1. To test your reading of the models, identify which of 1, 2, 3 gives 3.3 for distance in nm of label points 7 Å out along Cα→Cβ at positions 117 and 149 when calculated.
2. If distance in nm of label points 7 Å out along Cα→Cβ at positions 69 and 157 is calculated from each of 1, 2, 3, which structure is the one that comes out at 4.0?
3. Out of 1, 2, 3, choose the structure whose coordinates give Rg/Rh (Cα atoms, Kirkwood Rh), for residues 29-124 alone equal to 1.00 when calculated.
4. Quick one: Rg and Dmax of the Cα atoms in Å came out at 15.2, 43 when computed from one of 1, 2, 3, so which one is it?
5. State the single structure among 1, 2, 3 that was used to calculate distance in nm of label points 7 Å out along Cα→Cβ at positions 37 and 77, giving 2.5.
6. Give the label, chosen from 1, 2, 3, of the structure having the highest value of mean count of other Cβ atoms within 10 Å over residues 5-12.
Structure 1
Amino acid sequence: MFPVLFTNRLVLNRIEDADVESIFSLRSDEEVARYVKRGPDHDIQQAYDFIRLARDRYENKSAINWAIRKKETPDLIGGICLWKISADRKTAEVGYDLKPHYHGKGIMSEALVAVIEYGFSILGLDNIEAFTSQYNEASKSLLLKHNFILNPERTDEDNLDNLIFELKRNTTLQQAD
């Protein structure tokens, strides 16, 4: 059964086919895609493909993609995932995006805490990684706020603009504001 997570203001649940318009709106937004190597989506089929990929990765246990929704509305406002879950289930990468209207409101901070807790407590991960653009100040600040540590020894060979941050299981979490 798909894990549904609740925070003070949010519900993190499965991305559904009915979310295709919201997914397309999010993934085609220039501001959201600015720091992502894939660039913005250009047609709605890409959103359908993403939903199918998220479902397939969940079924083969390589990723969990959550929709971020405010409790008072079913609308998808962003997404957060644990993906690239290692075969030994000890390491995963966190990824996230959020509609620009919701930036700066602590929403991603709140979602990130819930996903980190799930990763360590339920999945039993030892390490959560985050690959983010060296130019994405908001993402770097979010990760540092939640005690991720920059690993200067590692390089993302697929995107040399990325920095790699890591959070180990026994690190004290900074709670969302």
Structure 2
Amino acid sequence: MKSQDIELAEQTIKKVFEDVHRNGFDPKRIEAALHQSELSKKHKTADFGLNLMHGLSSGWFNNINPADLLEIDKNIKTLREKIKSGPFFQSLVEKYFFNNPHTLTCIMEPDPNFTEFINAEESKRLESKVSALTPSEQEHIYKQSLELLEKQEGQEDLSVLPTLKVEDIPPEMQRFPLYFNNIDGCE
């Protein structure tokens, strides 16, 4: 965003909060978000535990019992009850955005000379490393770089890659027998 648009952005954000405070959120969107939250917490993926711990950490660090945070159904039910009992989200907007005197506008501007600075630092480090090398070490590194370049630019032998052709697949599907067992009355 351009520096001259910062005030416009702040005004736009304030208007959005005013609109939400006055009109609330679309109930269908709230329900969809709650439903999505329920599904995402119950859907088991390979990194489920890691994601769960990551989700618990902010509450845990703020002195909330992590076991309470794991009661997803109970927490969503409580949230639904609060939403039904009154303008729940509007009151939160009022509390945290309108009745809160603390605001912060953080402006980050890129350094136009950053790339040159990084390149100069890298050149200094490289020069100090190279000057510490003996001539034989420099020659060895040079030869290794030539070998690497030759391998990178050379043609690879694609015949070593596995291939599968249509004629490798049998035209008839192979069938395997199914066996059903009955163990203690259970099939």
Structure 3
Amino acid sequence: MWELVMPDTSPRGEQVANDDGYDLGQGAGFYLNATQPPWATHYQMYDYLRDELPALIQSQFNVSDRCAISGHSMGGHGALIMALKNPGKYTSVSAFAPIVNPCSVPWGIKAFSTYLGEDKNAWLEWDSCALMYASNAQDAIPTLIDQGDNDQFLADQLQPAVLAEAARQAESVADDAAYSAGI
């Protein structure tokens, strides 16, 4: 039996801080634990995905503790950081058009400066490339990055080649990068 759980991108509700843009606030929580007001009150998405959601699922359903994680775009970023920050928790990670180097791209810089403040060293804890460089070979799990070669955000926002280089240098991931033509 398979269970498919698809969490939201962010906390919701009138009392939850928001931004008018699609790339911040209730449109994009970046699956991190915010440290800056007013975001820190509700934007603890990393803890939610790592602790609260799995506990809820296990309390309500007869499930195995074996799980994989995947995501798309900002969710791909979330899947990658969850896998890299929690060795042994996941059997594999798949990311589709993920934001892999948020410390260096406009979407990530906007989100990280808003949620985490201006200390760029604190940002590294939430950046897939930085986490990949710091990872250990014995913790490697099967990793699939699938990216359309015609994606309008490929060069400026997604940059999967940067993660591929980090994986190559770290020699710590079973990486399978795929580019889908025309997508």
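1. On the way: 1: 2.4; 2: 3.3; 3: 4.5.
It was calculated from structure 2.
2. This figure was derived from 1.
3. That value comes from structure 3.
4. Source structure: 1.
5. Structure 3 accounts for this read-out.
6. Sorting by mean count of other Cβ atoms within 10 Å over residues 5-12 in descending order puts 1 first.
Computed from the coordinates by the stated procedures, all read-outs in this text should not be read as laboratory data. Bear in mind the structure is a predicted one, so any value in this text is a computation, not a measurement. Cβ atoms are built from the backbone, for glycine too; each structure is taken alone.
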